[in-house]
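For reference, the structures are reproduced in the following blocks.
Laboratory data are not the source of any read-out in this text; all were calculated from the coordinates shown. Remember, it's a predicted structure, so these values are computed and weren't measured experimentally. Cβ atoms are built from the backbone, for glycine too; each structure is taken alone.
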Structure P
């Protein structure tokens, strides 16, 4: 909802001014708002995404919803999150299974994150063990459903963190920029980085000037 004109017109409404076509003067205003941290105008522009990702990515993403009302003193949250639930659905489960060359080592100097790719033989064994875990979990899950156990308990058998979930994320432009500023960083988990790059591509198409300036502000901070 909105374009780069949305924060411009939100900022100028106190003077009863309105732009109908983005001009160089408007772009200068966007740059000023982002640089000086006048962020409320950017909260009038809204974006909605449908996301399909492993649960481990969803739980990292969810932190931005829980803390959104406290980001840089923004006040009330302009974020919403609605996720599919296996309390109600029993559609075919899908899982994230890294290939042998996608398994990463533990970092040497940190308790979180990851390091270089592990040896192929280790990655191959990891892939096999994960596949076996998923297969056993699915077998137990299907057994539970077939024997009349409710879906909300049968799901306990599913290996959770690699299982794909689907949700709608609706957020203000400022909130999207906050998410991107952190999850595009080189030390962010690789899996969520990939989703952040996709979000950036989509949001740039709608708000090219605003998102560029908001992210530049983060880089300069």
Structure Q
């Protein structure tokens, strides 16, 4: 019996650093509006709240500033950036470009298992709408779109969408005060188009679904004027 091949020395599995964890937590709270646009942040207070030293918080602040979520002002308080309509529009453009292609491929790759999973997701969305559970609905909305990417064998597309849509998510969460039912109805239209394997209908439904925010953003801004940057 031959000897098993020798394995090269393996690098240790990287674990999230304290700075990574601080970044992740602050990013989540900004996107979910727990830290609303305009909120002032202090390195000292955040470090105390997270139970860490100031250096990882300083690193997290810098990364968030690079992404356009924090405004770091020397000798003045750091604050959460106001929502930029331009950043939202750019994020929606990227998402539309990817998801239009994804949904066309989904029409070809739908399986019985994926059909069952999407139907279950829609049923859970219905329950979230009835309960006005906006956080649950937002998660299910994302899961629905992620499933379309996964069933199309393009999981990397969802990773790109996630990276680019954080600015869009703040507006989406604000919009759920009035548009959950319409969003659910549009998801049902998308589902029916994919089940029918009608690529053109699926594409037009996806474009309309993602473009609706353009007509809603004035209302969202009017209801939350302090959250938006002046254009």
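If semi-axes √(5λ) of the Cα gyration tensor in Å is computed to be 41, 22, 13, which of P, Q is the source? Please list the in-between numbers first.
Details: P: 41, 22, 13; Q: 33, 29, 15.
Here the read-out was taken from P.
To which of P, Q does the computed value -15000 (helix-only ellipticity at 222 nm (-39500 (n - 2.57) for each DSSP H run of 4 or more, over all residues; to 500)) belong? Walk me through the numbers before you get to the answer.
On the way: P: -15000; Q: -23000.
Clearly, the read-out refers to P.
On relative contact order in percent (Cα under 8 Å, 6 or more apart), which of the structures labelled P, Q is highest? If you can, show how the numbers build up before the last one.
Values: P: 30; Q: 25.
By relative contact order in percent (Cα under 8 Å, 6 or more apart), the leading structure of P, Q is P.
Out of P, Q, which structure matches 0.50 when FRET efficiency 1/(1 + (r/R0)^6) of positions 79 and 183 (r between Cβ atoms, R0 = 30 Å, to 0.05) is calculated? Don't skip to the end; give the middle numbers.
Working: P: 1.00; Q: 0.50.
Only one of P, Q returns 0.50 for FRET efficiency 1/(1 + (r/R0)^6) of positions 79 and 183 (r between Cβ atoms, R0 = 30 Å, to 0.05), namely Q.
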